[in-house]
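Next up: the structures, one after another.
Computed from the coordinates by the stated procedures, all read-outs in this text should not be read as laboratory data. Note that the structure is predicted; figures quoted are calculated from it, not measured. Cβ atoms are built from the backbone, for glycine too; each structure is taken alone.
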Structure P
Amino acid sequence: MDLAVRWTAFPLHPETPDEGRTLEELFAGRGLDIPAVLGRLKRIAADLGLPFTERRMTYNSRRAQELGKWAEENQRGEEFHRLVFEAYFGKGLNIAQWDVLRDLATAAGLDPHAAEKVLRQEAFKAAVDQDWQRCRAMRITAVPTFHMGGRLLVGAQAYEAIRDLALSAGAVPKNPTL
């Protein structure tokens, strides 16, 4: 089935400083066993063949979101987003750092000097602000959230749940056995 994917920037912990915060600081007072949560996520990622490292820090994603909008405009959005996820979840890199973002832009086939200019000029700030407002208006509170046909599916979901959402939104499978 043909579906168009639209990446939407989400304000996940926008108060996080550029240098990041420890997961203990982020989840203070919630009574979470962070090592147990990370271990569970690592097992799930391994089962799905996804990169995941147990990390101690969380980082601000705003700059990565702005650069992602630019990458999309330059037909390298899918590649750039994949690389950002691998850097953050697979390697624990600080995706708020300019050098990390330049390297990711280069790896995605984008000009690193142009990427730095985009970031310095905040050329895609308004586009990210618009996405954040759209999330608020739709009452989206978590990532990932899938939106199709006026319905929301929140959180990491099995293929079947996403397929069912797409079918309920009117998508027609090319292969009826999907």
Structure Q
Amino acid sequence: MAHILGVLAVVTFLLSFQFKNRRNIIAVNLTSRLLYILQYIFLGAFEGAVLDFMGLLLSFFAGYKEKEFVTKHFKAIMVIINLILLAAGLALFENIFSIFAIFGIVFEIAALWLTKEKNIRILSMFAAPFWLVYNMANSAYGSVVGNVLVMVSIVIAMARLDFNRKSSEQATKGDLFI
């Protein structure tokens, strides 16, 4: 059951980077995070489950980034979020692989608070290798494959949505490609 949930979480997570706007990326990310939580519970990897639960809550709030209160106190909110994630990670610390889960979740959550979708994808690319190591250590093999696929998906999305657009915009401005 854990591996089926892991595969579903991976598929959903992969799809999130293919969306063009930030709100859709966050909505699909929330769904995948819920599936990851269930997977970690079934595997007995409670640290991953709790960190992903914290990530679920903090991702939800990232959707309200444009609200006046949040924009006014953005730096303080980011510090608090990172302290919460670090505290939860350290409280659940089991072994050296715990550090990988902590870094993975910090990068993922920070990415969702960014405004530009391109930057979301770039920072999310940093999170995937950390989760890859954590998932390998916890026998979450569906997620291991998923982490590799996430990195491929992000590269595809960046080529399709970020870099390709830049090239076509330059071409329309009359820039020469040498």
Structure R
Amino acid sequence: MNLPNKLTILRVCLIPFFVVFAKMGGAAMQAVAVGIYVLACVTDALDGRIARSRNLVTNFGKFMDPIADKLLVMSAMIVLAAQGRMPDWVCILMLGREFLVSGFRLVAVENGVVIAAGPLGKLKTVFQMVSTIALMLLVPVEGAPLLGEAGKTVAQVLMYIALALTVISGADYIIRNRECIKDM
């Protein structure tokens, strides 16, 4: 197993630890959760870069990398929504887009078409990761926001940008690849 695939597996393995610490009370446990989450996000940036630069792209990586990304970000959104730090409806819309696009990809594969992630989808993932980190850091479970109301507002603006990119990239994805579902 090559290094990029090991990084992808590491990202998946970090998710339960992130969730456990994120659900614990106290600033120290939240800081540990954020540290684990950031480490997992960094593995996402590294695995693809290493795979492409060293010609280590594998079918396992193509399949597992997007799943690992979705598991990581979805876990963070669910925890944040459960803690009241992200509105439920925002979480539902973002999760819905992920399921819709994943289902769309399955239909495409059944028709012999492999659809790679586009630039908007990659930008969406970056903003989802950045916004979830901002929400974890700037909208605490208990106590005053780290940077006051201004910090909370920044986190919420980033979340809404991520939401807009989620919806737009989902629509773009389907429009660009609509021939895959023309028989439906």
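Table for the structure above
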| quantity | calculated |
| --- | --- |
| Source structure (of P, Q, R) for distance in nm of label points 7 Å out along Cα→Cβ at positions 69 and 101, computed value 0.7 | R |
| When distance in nm of label points 7 Å out along Cα→Cβ at positions 109 and 125 is computed for each of P, Q, R, the largest belongs to | P |
| Entry that produces 10, 38, 32, 14, 5, 1 once P(r) over Cα pairs in 10 Å bins from 0, in percent is calculated, selected from P, Q, R | Q |
| Winner on Cα Rg over 2.2 N^0.38 Å, for residues 29-116 alone once structures P, Q, R are ranked, highest first | R |
